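Before anything else, here is the set of structures, which you'll find just below.
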Structure 1
């Protein structure tokens, strides 16, 4: 090599790093600029490896000083330090697909929306458009005939007293042509992908027996002689709506089948619903080429045995897509109860009202906690609040229908105002798109509740609620990065960001509630904190869940139901009964090559599941299969 060539070569190597640095710096600068926390930018879903990703934040406070208000953007940074309230988001662990968040378009809601005049288009776009800055609601529930939030009672085949219409000659949806169908057509034009669930409050009176009031619209049950006619009634309804360009995605056979007291209403016991589905509705759909899904139950969380009975009917089961729930009684965990019994079937949350006048802060917290967070964390694909709109006097409604149901908006003439349910749903629907999946995030017994999603475009969404009476500072950890945020008492925040999760460190998931599965495929159990721990449980409930606590000096403690796991000096079976932790309740968290973990006690020995046949110990000097545990498997 001559001297001239040598210096040219060296010049290239001197200049090249600077060029690369400048190029990388320029890209990072553009990335930072693009992450300027605008909704349109986040919706674009730019995907890159996690590196100080920008996070957009929207917040609603209990005092209404912030109403879905965008906050100053923040950035992820390399994770450091500890926070007892750390939400660990893992996008590699996914759960159910999300169909959407939304409302019920009652007949009364449709009539009010139809009277909005020039503001109607603005309102419908605000609720249903998927463009940036709009709510993007993607799931809607409507009624088959009247509900209690209609101006009057009616079905699509009403007959004079004493007369029947078995051939459904008089069937007609003409009463819907004034308000409901025109509004639905406009919604579909705005959001062609919206999914519509249709539900009857009652069958035509002539199909019912043992009615109790309101001219037969209240109470009673479906006369078995008319099961076939009622199944054909559903078929004609779906076909009539299709003729109007409206696809019915799913139906439930009966709204609140155990409630005889609404107007209108009809009861249908679980065995009756199973018989109707397997002998009539399912076969009628099949023979008419109807692909509309059949969802059972559609009532409160206090009776999970009802959908389990329908799904447990071997002949009804193939026709049923899943079950739907309300929460006027029971606990939201009932959805998981049914999911665990029939994991191949879907779960939906389809109704919850807010009574007017609303206690904004209290209703916001309860509904976000139980519905927006609670329902998806319990496998629901959908979360729906009750009526989309009412007037200032909570009208229209039937005699004996709900007289204080507050709409998501209040419509007075051609003006509308937003109420609590508007913001409850908007915190999810504007940011979590149809087709998203719920992803892993840990929960806490108090203070900060949360749920996490991954959109089809790769963007991530976390919805967090502060249920405490004072401001709370918490951490959101994603891969090897994290950020901290302070949320006022009673406030809800939605966080959204793009990028791809970096590899997580092999450290323990501090602040995360986990399950531990042994070599036998069973779960480690704290055994109610009263006896020695075992690894024999086939399913995980409260005593099989452990909070990972930072014990300091690189050690962790495991807490279940407020009690700590103890290695009991390494001389006897381990327990979960200590109210605080010290040396013998502290463990070293190890990670094996296959991703399983080990727990090493203060004596240097390992916790063992002891072949899953006897009480667990902390006496093994080395770790093999029975001393290794899968986390959240």
Structure 2
């Protein structure tokens, strides 16, 4: 192609800013190219992933294009040689037809566009031939598998990566090879459906880590689409415009770590600097620009070295340079509301402030993939038998929560799991059973549409975070479960009050679960303390359920089948509280967020009122009172109370 992709209209402008507004991004690009020179590259296809060849080649090609320095071209030749010699791209899983091929198609196509004319004729032809071969293989697979796997999985990272790679290759080649236009047309049809199908609230059912891994590819595709066809789909739907807020509110209070709902390899892998810059540029989001800058200067290298996700954040240097818009003003999150509700995923997030020691709760309930994906995928299956929802990274975690405070993870999620279980979460078991269809990788696969969960109501006001979930429909119908309703409140002081209202059509034993990193220590009188490093979590059970035990829970996952060394094994500790066999049960629990040396629990008063409960938590001269109604209005707390549906909360100060 004659005009370099993505930079054709601004190549000179880019060069003029490399030692000015783009100096930091230019330095990152050159440093990444220096790192590439020191990497030993395989001459035979390894079992492990080879995705890194894509962005690595793109970095070198862009550095050569902008500087004209032959050293980058020579290194690009070294990087092109292995993938051009490999008969297939990808070895452990779907060779030529999955992530390795998608990543490399994208990166090598950009390299071809930016530096292809500088290659020797035989080198350029070899690159063209390989891109044509691999692109055709990817295209034929997508056509053959239409209605199944990633070809039609509109809510899944494999779809976005493979089609973005296919489209980039098609645009790079179609001027000389007209048959490649079929690739770009298919990708365009796919992404039209993707953008129309993604949730309006910007959430991601796969969790923060796969958001970080997958969503940048949507932006990558839209970037080449606009560049090559003049079609601007960045405002087709609201997903991309809203998705930064999902990521920001799923940040831990220190902003460096994450809330790890869904399949998350670790608690750090979550910061795509390039995507933050792109979202800031397209939608003029000051906080996205600010977070990108903060990550670049404070968090970047720790994630680069500790992340379990490959190829990691470092190879994205070329996108950081191309997507950074210095005209976007940066501003921190301090003026944003501390709480937010993402209705499609049924995700309620509240924090006491934007301070790094703040308390945070993240509470969720929805069907697999979120409401829009769940409903639309079932309509699609009814119409033509297509399986479009592959929500294998979504856990059986409706009605569960994660609680952080004082810089620590207090009540935790399991992270990544190959065999997903309700009992790995802060959830409810019925006669020892979790959700239907669990104990497998894709727990929502082939489930009827009726197996769903939801958030019934929320109150996010004056520092209070209140929500109610209902997840009874997620259990096997043979259990006769009619109500699993969780009322959750986080007070302005960072105390969590949880009231579970449970019912079945015959007597069942109900198990309440709390997961922690360290084993809770029993204090007597149904109280425990869970240490968590800089933080500590006092636990108080206020109900009459008599039985409790603490057990070790083991979780295993192998996120990358090609690399067994990246397998994850985790031990967490589970506090179990059990009822007697009964048709109805209630658990009422208070969890506090305290500093490590502040272990004395609060003074708690608990009253059962008509149709509800009232909990008073007094500490350091401040009393926070929570009133919850199980079947209607909450018991009244007075004229100054914050009022929601079935909820009231009040704060009083006294000497």
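Throughout, read-outs are computed from the coordinates displayed, never taken from laboratory work. Worth saying up front: this structure is predicted, and the values here are computed from it rather than measured. Cβ atoms are built from the backbone, for glycine too; each structure is taken alone.
Annotations
- With log10 I(q)/I(0) by the Debye sum over Cα atoms at q = 0.09, 0.12 Å⁻¹, for residues 60-363 alone derived as -0.46, -0.81, matching label from 1, 2: 2
- Highest-scoring label, criterion being relative contact order in percent (Cα under 8 Å, 6 or more apart), among 1, 2: 1
- With P(r) over Cα pairs in 10 Å bins from 0, in percent derived as 3, 16, 26, 24, 16, 10, 5, 1, 0, matching label from 1, 2: 2
- For helix-only ellipticity at 222 nm (-39500 (n - 2.57) for each DSSP H run of 4 or more, over all residues; to 500) computed as -10500, the structure of 1, 2 it came from: 2
- Here volume of the Cα convex hull per residue in Å³, for residues 308-539 alone is compared for structures 1, 2. The highest value is that of 1.
- Taking FRET efficiency 1/(1 + (r/R0)^6) of positions 380 and 580 (r between Cβ atoms, R0 = 41 Å, to 0.05) as the criterion, the top-ranked structure out of 1, 2 is 1, with the highest value.
- FRET efficiency 1/(1 + (r/R0)^6) of positions 444 and 508 (r between Cβ atoms, R0 = 25 Å, to 0.05) derived as 0.95 - corresponding label from 1, 2: 1
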